[in-house]
1. Have a look at P, Q and say which one yields 14.9, 46 for Rg and Dmax of the Cα atoms in Å, as calculated.
2. Could you figure out which one of P, Q the value -7000 for helix-only ellipticity at 222 nm (-39500 (n - 2.57) for each DSSP H run of 4 or more, over all residues; to 500) was computed from?
3. Given 29, 15, 11 as the derived value for semi-axes √(5λ) of the Cα gyration tensor in Å, for residues 24-95 alone, which of the supplied structures P, Q does it correspond to?
4. State the single structure among P, Q that was used to calculate mean count of other Cβ atoms within 10 Å over residues 8-15, giving 19.8.
5. Computing relative contact order in percent (Cα under 8 Å, 6 or more apart) gives 31 for which of P, Q?
Structure P
Amino acid sequence: MRALIQRVTHAEVQVAKETVGAIDQGLLALIGIEPDDTAERSDKLLHKLLNYRIFGDDNGRMNRSVCDVEGGLLLVSQFTLVADTSRGMRPGFSRAAPPEIGERWFTHLVEQARARWSNVATGRFGAEMQISLTNDGPVTFLLET
């Protein structure tokens, strides 16, 4: 399981021009799910998302987590994040979980996130989405479990 995380001052997801999820300061996490992912990997990724220290402290150092700054967490499923780009000029998607498996583990991640943190928003699994964001820094990291 992978998450491309971006520290944001605002992020929003729209489906058919309707906002389905939005946060102010926090993390936008694009989630890539592979066929062999498990609940354990999902839970480990959630722990990283909530505790990864990428927000500035009083000295400007990255020592605070999204929980420390009471920020939002916007989770968006993105199967292209696990694409094979090692050959040719077109991505391959054999590394991405089939939709039913991807949806199971994405739903698990969202449910666990909401059980542990009050400010969680999401996109819509499998939908064509438009994401707008203001990347703060810019700060972007790839997390893997």
Structure Q
Amino acid sequence: MTPDCIFCAIVAGAAPATVVHETDTTLAFLDIRPVTTGHTLVIPKAHSAGLADLDPAIAGDVFRTGQLLAAAVRRGLGADGVNLAMNDGRAAFQTVFHSHLHVVPRHDGDRIRFVAGFVTRRPGDLARTGEAIRAAVVAD
């Protein structure tokens, strides 16, 4: 754990988050400034600032969790598709330097320009959205 990392604080339970799924090595929670409703972040519990220091086995766990949540947002939120994105470095729009995978639900005709969506993000109803995703994960 890194003391100044907000994601490490979330893993430790010292910062709030709407958690939707947890494994031994990963934690998934709703983004507080989502691109779309249900935008979820999947993080490794062990700190890694970016891809260069992310253990490949843990990276596999992160993507397995992302795959599970992609199915959950399709089922639980009626998404027609999902973007999975990992921003690595400031030039790639990484703003929190703890590796994380974005799971972004998409709907036919949503007309989102993905990169622009990272600039204009709104929280929505995190509690209700989180519940829908958690229920869909359990249904698997």
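1. Label of the originating structure: P.
2. P
3. P
4. Checking each candidate, the match is P.
5. Among P, Q, the structure yielding 31 for relative contact order in percent (Cα under 8 Å, 6 or more apart) is Q.
Any read-out appearing in this document is the output of simple, stated calculations on the displayed coordinates, not a laboratory observation. Please read these numbers as outputs of a predicted model, since none were measured by experiment. Cβ atoms are built from the backbone, for glycine too; each structure is taken alone.
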